[in-house]
Structure 1
């Protein structure tokens, strides 16, 4: 069974009196434990598509099923609950809470979304702090760490709930070459350990080169799909 499946998926926005078709009727299927990248120029519909897969936005037409749930049938409360239980997010601009420490930022979803017991929270957070190389920075605030370190924290936060699916919108765009590969390798390791599917929206050739499946979007249409096998990076 596909983890994500779209059939004739459409998304239309109204800007004043004009309707803008961001996604114009596309079909695709994503299997569990995949490492998938959606690529294309700005305005091609990549972020819109990720927002719909992440249940942050609803389709205007067609069908989108995520973990066998029809995204269009869920109300706002159901969507929020579904996201909290099943989906992690990694953003280009990190989206860390400035008033929380590194540790607290990672712990936050376990408190606010999953109500995880204290001992388990500590175990999960410390495990991920070590995995992303941020254990020694646990008591610092976002303003006290670098951009690369912030993205490592964001990756840990996305993974701390053990989600089945992680959506990453340009996750390495603000990172240097070495840190970008560290983040990619970390996500691949987590995919193997926790059977997590990663879906990226990106221009970054480092991620494109590591993706197993590449879907190319242009003007809201799916122009091509390619399975290039899992690349390795030493």
Structure 2
């Protein structure tokens, strides 16, 4: 392949908001995330919305990467096409790996996930869709967080608690037998980053607020924003 080639080669996923393609960006394997047009919206409005969300996600990934959190590198942001070209991460979704992992590996991975999400939160980022499908384990056993399409900037206890509550719900519903081990390992890693900065009280507030969310029956499942 020519090192001057940029090409989408294979559709790998169709989502409600975006389609993902595998391909190459010059000499690098890449993912092309294209936000698809919505026919129910006026054309000009639709273009503005898709362009805005593309820029927001691209900038978020760049900022998060600079803060030392494992996320895909951004190669290109095309606002006219509502397209992000980013690094292709070799590996497997944590969702698909869990059933075959030894308990010791599950614990190791979720401690790492907890550390990454704590760093996100400590730097004012909310992932918005924290599931085991959006966590990649690489062949070298690094943890990479993907899909920042619902990312928001926030320092609120509430938003951080909602992020963790979503992960808890996913573990209970999709990985029930592993829930206790995995969520406790996650919290161990998450807490360690707050302790390191002397912010145990903030950690305690976030965890206590998960119980508050559950007690009032509030579960925010973020879907495609209209």
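No value in this document is a laboratory result; all are computed from the given coordinates. Computed from a predicted structure; not experimentally measured. Cβ atoms are built from the backbone, for glycine too; each structure is taken alone.
Some observations on this one:
- Looking at distance in nm of label points 7 Å out along Cα→Cβ at positions 121 and 185 for structures 1, 2, the greatest value goes to 1.
- Structures compared: 1, 2; top value of distance in nm of label points 7 Å out along Cα→Cβ at positions 105 and 209, i.e. the largest, recorded for 2.
- The maximum of FRET efficiency 1/(1 + (r/R0)^6) of positions 25 and 129 (r between Cβ atoms, R0 = 30 Å, to 0.05) over structures 1, 2, that is, the highest value, falls on 2.
- Entry that produces -15000 once helix-only ellipticity at 222 nm (-39500 (n - 2.57) for each DSSP H run of 4 or more, over all residues; to 500) is calculated, selected from 1, 2: 2
- Source structure of the calculated read-out (distance in nm of label points 7 Å out along Cα→Cβ at positions 137 and 153, 0.8) within 1, 2: 1.
- Origin of the derived value 27 (relative contact order in percent (Cα under 8 Å, 6 or more apart); candidates 1, 2): 1
- Answer label among 1, 2 for the case where distance in nm of label points 7 Å out along Cα→Cβ at positions 73 and 145, calculated from the coordinates, equals 2.0: 2
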